[in-house]
Structure 1
Amino acid sequence: MADDSEDLEDEIMKELSDELMSVSQLADRLDERRDFLAGYLECLKDHDKLEKMEVGKAHVFTVD
């Protein structure tokens, strides 16, 4: 199971290193549920691996 979470984190970091993305955009790109990914992204943010910003009503993430 650890390999799966490491793979997902690698995929997230790769996607966000290219551009800012909202949770919905990233969920679509990675074919993950939006609610699951939102929690996962918050966890990465809490571990100082991502930055979160508000753009309008959307929350977007980028690599820290």
Structure 2
Amino acid sequence: MRAILPVLFAGGSFAGAAILGLLLGIVATQRLNVPLLAPAGLTLGLIVGGYAAFALLAKSME
């Protein structure tokens, strides 16, 4: 069970960052009336989430 925890945390951080980026992009789109901010927020969330997940998994392998 202990070996699966880093994978679960990495997946959670990836999904959380993607969802947060999308939500921030939607809010920015509504306030600034620029339709491309929602996909940009999702993309940025995916990049940040991927980096965080990779860093978590790399740290757990040490």
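Rule-based calculations on the coordinates, nothing more; no lab input. Since the model is a prediction, treat every value here as computed from it, not as a measurement.
Here are a few things to note about the model shown:
- Entry that produces 43 once relative contact order in percent (Cα under 8 Å, 6 or more apart) is calculated, selected from 1, 2: 2
- Label whose coordinates, when helix-only ellipticity at 222 nm (-39500 (n - 2.57) for each DSSP H run of 4 or more, over all residues; to 500) is calculated, return -30000 (choices 1, 2): 2
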